[in-house]
Structure 1
Amino acid sequence: MALPWSDGNRDFSQSLRCRRRVLVMARRIATGIDIGTYQVKLVVVEEIAEKNSNRSLHILGTGLAESKGLRHGYIVNKEEVVASIREAKRQAETSARVPIRSGFLAVGGISLDETRATGSTIISRADQEITTLDIEKVSKAAREAAAPGFLNRYVLHSIPLEYRIDGTKVLGDPLGMKGVRLEAEYLYVTCLTQHESVLAEAVEEADIEIIDQMASPLAGSYVLLEGDQKMKGCVLANIGAETISIVVYDEGIPISVKVFPMGASHITDDIALGFRISLEEAERVKLGRLSGQMYPRKKVDDLIEGRLLAMFSLIEKHLKTLTRHAPLPAGIIISGGGSGIGTITDVARGSLKLPARLAEFRLSSDTKIRDATWAVAYGLALWGLTGDTLAPKRSVGAQMSKFFRQFLP
């Protein structure tokens with residue numbers, strides 16, 4: 001499988017090549033790195049050859065450390081972040097019993113954003129057949145149209161949302177079809193250049209070489225969403241400590257990636273203010289570890305529900321701005337550390353008027369990963385092993401992988 005999204009300074013035909021092989025002593029091993037506001041997580045996964053040319057994936061080890069030096073996903077103290085990464089790396093190396101020299105990095109935080117642009121070109125061949133060159137030209141035209149919005153921003157992914165030939169939408173790959181004019185609409189997922197640069201520096205100072213990067217919401221969707229959910233239409237919402245990150249799928253394509261500056265810690269703040277107690281005590285109240293006459297359950301529930309409604313109103317407002325062919329029948333799937341708070345699915349269902357459920361992380365019972373909060377790091381490691389990250393450069397449209405084809409409009 002290959003991921004159809006580009007790195008910032010390379011077009012998407014080149015984005016899936018890695019800068020060095022992820023091989024440890026002839027073993028295929030990849031490491032996913034998720035640097036969150038509260039925790040740093042590393043997951044080391046190995047691909048094992050079995051009989052009949054089948055291959056299986058095995059989690060060798062994990063590392064978990066408290067995050068220090070971050071705010072809303074931004075690095076405010078790089079030295080503290082490096083120390084956190086080193087601790088998570090040490091744990092992962094101990095449990096995996098292999099050295100970690102490289103990995104795949106998740107990029108999140110409130111600087112993550114998106115922009116759309118359309119490009120067009122006249123089909124070059126005299127017989128009007130669309131070639132690789134035409135697809136490359138329309139991709140370049142779309143990027144040039146979006147360029148004014150890239151000031152101080154790093155382009156993580158370029159996602160083709162729709163192709164049109166002479167004004168008619170193309171269902172699939174336009175390569176080989178005929179027409180006069182080819183148009184394409186692209187979604188660009190970006191982050192602040194400064195944020196990406198400092199984050200990469202922190203990882204590299206912890207002696208881990210970055211092979212490639214992926215936006216955190218997309219990495220989570222890699223393992224938490226089923227193919228039919230993506231095709232029918234859904235939104236995956238990760239409720240973090242200080243942010244809510246979402247990715248919206250429609251007709252199998254990620255059509256939106258967004259991060260909002262609100263998270264589970266804001267519920268703790270509301271409880272602390274509501275009862276005039278310390279943040280530590282408010283956290284225990286939020287998690288249901290303290291109750292009784294001093295903390296009436298109804299008031300606690302009202303405070304939690306009020307903040308959850310505010311969260312889902314942000315998502316609802318954003319969904320209304322998107323152009324979709326229909327509502328999202330697969331509804332909202334909720335993940336992240338804040339997904340277990342209160343009656344979150346009931347609040348989401350009532351607020352968004354959509355089906356709602358918690359994300360399911362289907363792993364064997366003997367795995368070292370226990371819940372869906374590890375989905376981003378695990379998804380990155382799987383991408384490193386099952387994605388086309390070791391492939392040589394390929395021209396756009398030619399020899400597109402099976403995984404890339406599933407995202408074509």
Structure 2
Amino acid sequence: MEGLGFAKSKEYWVRFGWGILMGFLSALGAYIFVALMDFGLNLLWTEQPGAAFLSGNWQIVVILTAAGLLVGLLYHFTNAREVNGIMAMVKGDVDTKPIPAGLLVSLISLVGGFSLGPEVPAGMIAAGLSTWVSKWRNLSAEIRKSNIISGVVAAYSGVFTSPLGILLIPIELPHMQSLAYYGSLIIAAAAAVIGFVVFFVGEGFEFSGMLTLLELPPYEFEVWNILAAILFGVVGTLLTLTYGLTTKGLKRLVKPLDRLPIVRSTLGGLLLGLLGMALPLTLFLGSSGLVVVTENAAELGVTLLIIYVFAKILATAGAQATGFIGGPIFPMFFIGGTAGTVVHLLFPQIPLALSVSTMMAAVPGALLPIPITIGFLTVLIVGVPFTEAIPIFVSVLVAFLLVKGFGLMKEDHPEKPVKKVEEQA
């Protein structure tokens with residue numbers, strides 16, 4: 001298959017059909033998971049805690065401790081483990097055995113109120129389901145990898161309600177840069193649209209509330225905004241490094257308890273429950289909390305918001321270090337957006353939309369190997385017009401290049417994809 005002649009190949013259309021099927025099944029699986037998560041949250045958390053210091057109650061401690069106990073029991077009696085769906089797109093394979101129990105751990109983690117997002121379990125469902133079906137049907141390595149890419153892209157397109165933005169992920173990840181890969185991107189694009197439709201229909205033909213989640217005052221773009229975005233990219237990198245060091249330090253601290261998962265996760269739930277009682281916005285993924293922050297910034301004050309930035313870092317790192325499974329993207333959006341709100345309070349001449357959007361993009365952009373995707377998602381969430389989106393992409397690229405260029409954080413993905421599979425993909 002050379003150049004753009006892939007469309008004339010029967011094998012390509014077989015791959016296309018499998019990719020569409022895996023996209024639909026993966027999106028459906030991700031939607032069911034998110035629906036169960038929302039049902040559990042509505043059932044368990046009948047009253048949303050406030051934002052003020054010590055505005056939580058002991059119910060928070062009880063719920064998170066109980067969730068920690070359940071997670072610990074799952075680790076003790078099963079082979080539960082987190083699986084990276086994004087890296088599965090690069091490798092073209094994934095170990096499916098720990099995924100069912102890992103998904104149950106993730107569901108308990110998210111319903112329990114820990115500072116994690118649903119993107120990791122969505123990726124686990126897609127990568128695991130695509131791999132299992134491919135092996136069950138004894139499909140080739142090329143089709144198997146294409147199925148994983150299509151499945152993960154479809155699931156994420158539904159979760160983030162952004163098929164075009166999510167399609168950037170397989171472009172940004174390591175791959176052989178050839179025209180043949182374009183065929184895989186076309187399959188992924190079709191799967192992305194299907195994933196979006198599954199969630200759109202499931203939500204009653206309504207777009208996700210994540211789109212234009214924040215209602216920030218518009219501003220007129222000026223050249224100095226680019227310089228500010230560069231500075232915010234540097235600050236976002238420092239926050240990301242703080243998160244990375246905190247996570248590494250906490251994992252090292254609790255490592256002796258790895259052989260005692262019940263104690264580890266229960267203790268983690270207890271401590272994070274106490275943190276949540278003191279600072280309730282450290283709970284959950286952080287999207288609704290970010291709305292509270294941006295709409296009540298002056299009332300909450302600079303000091304409390306700075307505390308929330310680092311408390312959210314601690315809550316997210318602590319949850320991951322003690323065995324809870326979920327994604328960091330949404331909590332990172334909260335950390336960056338809250339830090340941007342602090343900047344605006346300290347320097348009112350800096351537009352709120354500028355500081356919040358650029359910091360929102362910079363923090364997760366420095367952490368993950370998909371900066372353009374993060375920038376695109378930030379634009380959709382903040383709802384700024386594209387004339388004001390340029391600083392967002394400047395800040396996220398600055399953060400990404402600082403981390404990767406100077407090797408400030410350990411790489412968590414292979415540098416080179418498998419050549420044989422990529423050439424035929």
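So helix-only ellipticity at 222 nm (-39500 (n - 2.57) for each DSSP H run of 4 or more, over all residues; to 500), computed for just one structure, reads -10000; which one of 1, 2 is that? Answer for the origin of the read-out: 1. With mean count of other Cβ atoms within 10 Å over residues 182-189 derived from the coordinates and found to be 20.8, which of 1, 2 does the value describe? Attributed to the structure labelled 2.
Every number in this text was worked out from the coordinates using simple rules, so none of it is lab data. These numbers were taken from a predicted model, which means no experiment stands behind them. Cβ atoms are built from the backbone, for glycine too; each structure is taken alone.
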